[in-house]
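J.: Right after this note come the structures.
Derivation of every value follows stated rules applied to the coordinates shown; laboratory data play no part. These numbers come from a predicted model, not from an experiment. Cβ atoms are built from the backbone, for glycine too; each structure is taken alone.
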Structure I
Amino acid sequence: MPAPAQADARLAASQVPAAQSDLIEASPHPTRSADRSRRLFGAAAVATALSLGLAGCAIPDGPVTAGDRPHRPAASATASVNPETDPAKLTIPLSQVPAYRVPTVGADGWKSSPMTDADGDLSWRVLDGDNKVISDYHPTDTVAFGDPANYTTVPGVLTFRGNNARTAPAYGTADVTQRKLQVVWTQETGEVRGDGSYWPGAGWTGQPLLVHWPEESRKAMGYAPEFAGDPNFTEVIYPTFSGVIYRLDLATGKQTRDPIDTGCGYKGTGSIDPRGYPLLYSGQGLDDMNGKNCPFQYRIFDLIQNKQVSGWDGHDDGAPRTGWGAFDSSALVNAASDTLFEPAENGLVYKVKLNAKFDPSAKSVSVSPQLTKLTYQTPVSEKHGIESSAVAYRNLMYAADNDGNLVCWDANTLQVIWARELGDDTDASLVLDQSPDGVFLYTGNEVDARTDPSQFITNLRKIDALTGKLVWQYDVPAVREEPNNGGLLATPLLGTGPISDLVIFNVAKTTNHTEGDMIALDRTTGKLVWKRHLKRYSWSSPVQINSTDGTAYAVVTDSGGTMHLFDPSTGIDLDTLSLGKNTEASPAVYGNMLVVASYAKRIWGIKLT
């Protein structure tokens, strides 16, 4: 077996042990594999290294240091925050975006422009809610997102990874003295069978929402006195596989309201309205519920009445993809313009004017959604569908798709600004970095559409968000197998404070189909700082937790059901905790409390002590 430092020079696709039921009971992508496109992606630079192979050896669990930290911060500085929230002042004129090209106008509303660093053109058009073509779309409201720190003024984690950069899965700081993980409470959940799989608890991305409601919202929702009168009350809202949305007290795990049982399963992560309105937005991820058909919907819930009050169908006649209408993406809501954005697995990007109204005195909330849709295609668009959650820099929005396209569009006109090929299916959400050196995106793909074993590599990349150009790339061999492929499924952790020089990727199925690697790269150069091997691979997104004394900690869960508390400067474990079974959902953190669900059919409330 090669030394750990040689682990990047390996070919692991040939190792498929017979038993894997204890690792993954269900595919995160039901019925997807049958119609996947098969394309080759050039990676000649690493093909020779791949051919060296690794013949089924297991690498011990633990960190491997293979580089230094030339950009280690001398002191833990607090990043500056732009307080501006007015979309009109935040909007960047498209003519000032370096990648912008005046599009060529075609027939039936289609427009086109050249691909970035690839042959051919990308094309797009805009549809209204009735799928009528809007040839020249100019909305009345201006949409632009401010600094990620200003995504919401409500304390908590209100969308996947907390904000429009997907960089805030933890809220506040933790008072850490013992560096231990302790179970405080658990909540039993259900299960469902469908699409040839078994779906217990919660899965990918499956992050809970944690919200410390404003007083007027808390009083409007009819909680029991022990919650309604508690100024410290923070609620856990958790859509799960079985179709049940749990509402729990973060401190005790007690049910705060009756669960909302829609009977239709959720796989991704929901979103709470960032204005503190008692509204939950959550897309359905499963349509086969124990043999019962449950047509795909994107759903909007009134949390005062505790029921669904609006939504739209996933099977959309305007969509480029037919036969599949799931919603795994976690919506972003621009509070200033009352506008929601939801990319979908049918290949559309939905822009939704919510027309939301909240009257605390009347204890009522309402929505009246107006839909506008973006559809696009590139030379490699074959399957269509977006599972990643969008990120936003001002009026520029970004997402990656099942065909391996990374697309930038204008939140106002829905014009596509640029698109580049990533080489394979990219489901992990992007991370946006607004740094003094520019605006950047971090992303990584899976090993899915590529069938040549010499191309079984996950490509971790930093990309200039304003030009679409590649800044650096780091390649990691990974396993390809149906239906759950290797590569990057977890959203990267963009370090802050004492680890602000690092971006940490959690790559699945690197040495064989059971194992994986966490890889910390220098944000500036893309060079390896440390690599930590996992005996059980992971799709869960790592979370940084900042302590009151300035120390950075991090947690990640794996397919063996272990939660790891580790030092993000080194990758070394500080403590571990068993969650029973595969935990592919991503935790959310509020102060010292962590919440995540596992395949053990439990939601876990865990305290970092």
Structure II
Amino acid sequence: MVGGTLPAVVVVALAQGLVLRWLHHLAEGGAGAWSELSVLLPAYACTVAVPLTYYLLRSKLHGRARAAALALVGVVLGGTAWWVGWVNGPVGGLYPSTQGAVFLLLVLAVLGWFVALPFLALGVRGSATPDGYAALFDEAWRLAITCAFAMVFTHLFWGLLSLFVALFEAIHISWPRELVWTQSFAYPATCVAASFAIGLTDVQPEMFRALRRLLLTVLRWLTVLLAAIVLLFLGTVVTEGVTVLWSTHFAAAGLIGTSIMLITLYNTVYQDGRETGRLPRALAWPVRAALVVGPALAGLAFWALVLRVDQHGVSEDRLQAIVVVVILSGYLLGYSLVAIAGARAPFTVRHVNVVMAIAMIATLVVIHSPVVDLKRIATSAQLERLTAEGDKLDFHYLRFQLGRYGLRALDDLTRSPYESVAQLAKRAQAETDWRNFPIFGRRPAADDRDRFLARFEVYPKDATLPADLVDMLQETYRRQRWRLQCVDAGAPCLALLVDLDRDGQAEAVVPLVGEGAVYARRADGWVKVGELQSGLYRTPDALRPDLLAGKAQPLPPSVYGGLKVGEDEFGFRPCTPSDPACKPGS
């Protein structure tokens, strides 16, 4: 191993594995503030990225330069991770959805970290010169091949351990399984295997240039095909117009994907900037033409996003897409100017790549910091759509997707002077959707009666559920959550009080959409007597206008004939003896 002894690397890897095992314990919950994202995310980021950077760059950097690089990686990734964790933290005991935010942070952190590594190894100064860019190109490929080899090695390592366990299981010896399939072994072993593989793959550029040249030679022919597709597509848009394109509802995604592919594949042609391995002149012209018109792809993508914002408002994912389009525009505009001006251009493709790589890293840091927080911007934009009825505001989006900004806004809306807005805000607050928190295992409290009641929308208007019926429903929720999934997630539970058997006493249909359970009051309490079923699934939003208008009436015969809501009919199916929910007290 170059630039560091094997024992030192193994010690670092073992320490890394033990810390990751401890963080896993914290992530399982039960450690109070230590189990919050604002603690876990920066801890994970530093524990994974700093040692991994050390393994990869130990042959390139030494002494203070290495320490400075590791400190920079820790501060930047740890700081941005802390901010993302804080933004997605709880407010007043309510937690937003965290899966999307954590996954996005993981993807963007890996991207930014990998793009930054060659600059950390070689420095920024001189990186846009011919020799500096070629060295940067070689270093990026060295890192990519090293990481790929380490992943393959680690998978094979675990494949052999799995075989080891299986062989001993075959002769009824269980200690290998009890040793290997434990977190205390898995984390350190994986870290040691990965670090050892990285040390073995400390290759020099000449060792992989031939393989790289072969791969890029194959890929560059796809650039010609993509260039033809881009030219044909843009020509068709010019002649046919953009109306058909907008009607697809995925125009922005397709245009962004095409832009990314054009940038990526063109770099298989450009490679490290040397003249060797270029396309034949006859095939190079279509590629050059595609680069000239390339900015039109980003322009159309931006246009599509603006239309979506006008139609549905600003959201975090649309803001993220705009950031992506801006970065792609920088690449495509630079390539276009180079393609148009040729040798007279004041810069070359390598200048564009270096500048945009640094701009990408800076952008990723800024949008995960207090400087430009996309969740905060999206929350402010969403609140501008608020009306007295609250029908244009996505309360669910505020509740789960906008972090603490959305939760704070929702809390403010519960005190709105408009009754409908306050009611919708309280109902959204009561929605917990524990499926959004598999990392921490958080589930809503089943005995929180206020939260439970807030998730019911009772008809006729101004009616309320009897207290003893609420007790029975809450007990059902404790034992069989699947019967009342609407309490936790999605649209509220529609509850209808209606005299289905015409005996002068109302039955309760809860929830009307879904199971359609019918409860009747008996001397010993409420009991399920059957279910209402419709041939077509109707959403709460579809039934709500007729329920508000009082268009719910029982169908003949006199005893549980069914229910009609507007034009929708629900047939009654009586309880079967085997249904435990139909027994008193169930």
Structure III
Amino acid sequence: MLLAALALDVALVAPGLPAPCALAVNPQGTPFVATEKHIARVVALKTWQPFAQAAGRPAGLAFDAGGDLWMADAARHALVRITPWGQATVVAEGLKTPGQVAVTPEGEVFVTDSEAGQVLRVDSRGRLTRLASGLERPLGIAVSSGEVFVGDAAGGLWRLEPPDRKPARLAQVEGAAAALALDEFGNLYAGHGGRVSVINRAGEVLQTQAIPGGEVTGLAFGGLDLKTLYVAERSTGALYKLRVAHRSQRLPWEPDRPLRIVQPPDGAILNRHDGTAEERGLRIVVEGFSAGGLPVQVNGVSAEVSDARFRAAVLLQDRDTRITAQSGGLRDAIRVFWDRDSAPRYRFSIDDNIWFLRDIAQNADRYQSIFDNPYLAFWREMNQKHGARFHFNIYFETEGFNLPQMPDKFREEWRRNANWIRLTFHARANDPARPYLDASAEQIREDYRLVTREIRRFAGPEVLSPFTTVHWGEATRAAARALRAEGVRGLAGYFEAREELPTVCYYLPLAQWTYLAGRDYWHDTSEDLIYIRHDLVVNTVPLEQVVPRLERLAADPHQSEVLELMIHEQYFYPDYKAYQPDFRQKVERALQWVAERGYRPVFFEEGYLGAPRR
């Protein structure tokens, strides 16, 4: 018997949610909670912000493989699909009291209809059909490959058995079974009253865990290893989490192809540390999965196959290589990129810039040079002492100033210093926080053009770069696609987890941003965008930890070839509330370290991500 142990400790994730009634976790690993007022996105521990106003009364949530959120709307008696930028479309109407929602990897959507006593299915074309009827107030629902489980208001747990989907009782629990979830071994997790119970496939209750409050309304797996179970509870208005022994069942966005390449992942950027350098190229190892252990060829060469895993050597000779695995009529392909002329290099970027530009504008009659500004003078000093080059990501406006007020009298000076200065779009303004988290393409495009147009006017095109960091490092796929259409080639971010929640990861799904957490870079082939990981945010570490932190990075060849150093403008100023008196010393200590270790200062638009092309 496979036991599905629950943690003894229940941890609070997000308080202050007004009457949470449903829960879902998106492909990135972020929990979303439906409340009586809106859908809330948990952005950090004990921090949430509205994602979309509830036009009706949310009753159920589930994400599909594309990242769209499906919401059962009990007020409109409808099933609604919501894009990552909050655009809602009614897909199906006529439901009596729609409840919880579940989505399969095949794109089918299931929803309970409590008062009608039925379970409905919406196929990938949006067609609504009745799957089962005659149920007694069905509430929770969970689906797996070919199986559907339903919980009812009386605590009954049912399996809808094919082919006719006749309900068969699996187990009985105390209280309304309002929320269900499945793990990888088919154990059913039921939220009922103030408890979460685990029921195996034989209907045995393996364990029960008490949850604060008395009304569990949502369950969803998440976390880095998908062994964290999030629990929404109505009476305390909170989201909790607990650890479980097994990960979730396969989620809609996880691949399950019988033949698939696992390593390297699609979009991997490889360098001298990822294989063996030969006269003709870089020899790497390709690994994958082959159901049934059938023979596999990789780029025409027979692979070693053992225990349904295959392994083959591939020689990279071009910067962009397509790797194809074939077995009978099955086929899988990826693209990898070779940083052929790679060498240790670094870029130093500064975020949240606007105040130094305001100072230059306000003192334009008095200043003879942009370097009369103390902040910019400091960066010139670092350039002259260490040969460093600096990339400034700037806002369009701040209190009492916007970029159209910036004079063009210093334009030639900006252009003369373009060999070590870059200016690019960061955001429209510092506030609100996470401005592009739910942004449409139109919103970010407008802001990007505002900033870029002004940079061209007052500083010249020479200082522009096709690489930038979006404020807070969060953006929808649609917003990132809009930036790519404007000429942006790459974005920098943290790509890290804080309390298991994605932080500064743009739109990237869990598998991609966790890969980037241990790498220098990655290429999203679907959007043709390069992502570069920030290695050290200088203002976040004490002065004495700058070098030890860099030394730890240097010990990992997959994180030390391309260093991205970053700091924020505001910590430079003594009148800023969080002023760092050792701002200058931190910057210089980092620059001294990279210089001593032989790192070369670059801009990523030069050569291939700063590596000169041969």
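J.: I have 23.8 for mean count of other Cβ atoms within 10 Å over residues 214-221, calculated from one of the structures I, II, III. Which structure is it?
T.: The read-out was computed on structure III.
J.: Which structure, out of I, II, III, was distance in nm of label points 7 Å out along Cα→Cβ at positions 334 and 550 derived from, given a value of 7.0?
T.: Traced to structure II.
J.: The value -4000 for helix-only ellipticity at 222 nm (-39500 (n - 2.57) for each DSSP H run of 4 or more, over all residues; to 500) was derived from one model only; which of I, II, III is it?
T.: III
J.: Can you rank I, II, III by distance in nm of label points 7 Å out along Cα→Cβ at positions 182 and 198 and just name the one with the largest value?
T.: Top value of distance in nm of label points 7 Å out along Cα→Cβ at positions 182 and 198, among I, II, III, belongs to structure I.
J.: Thinking only about percent of Cα pairs over 41 Å apart, which of I, II, III has the largest value?
T.: Going through I, II, III one by one, percent of Cα pairs over 41 Å apart is largest in II.
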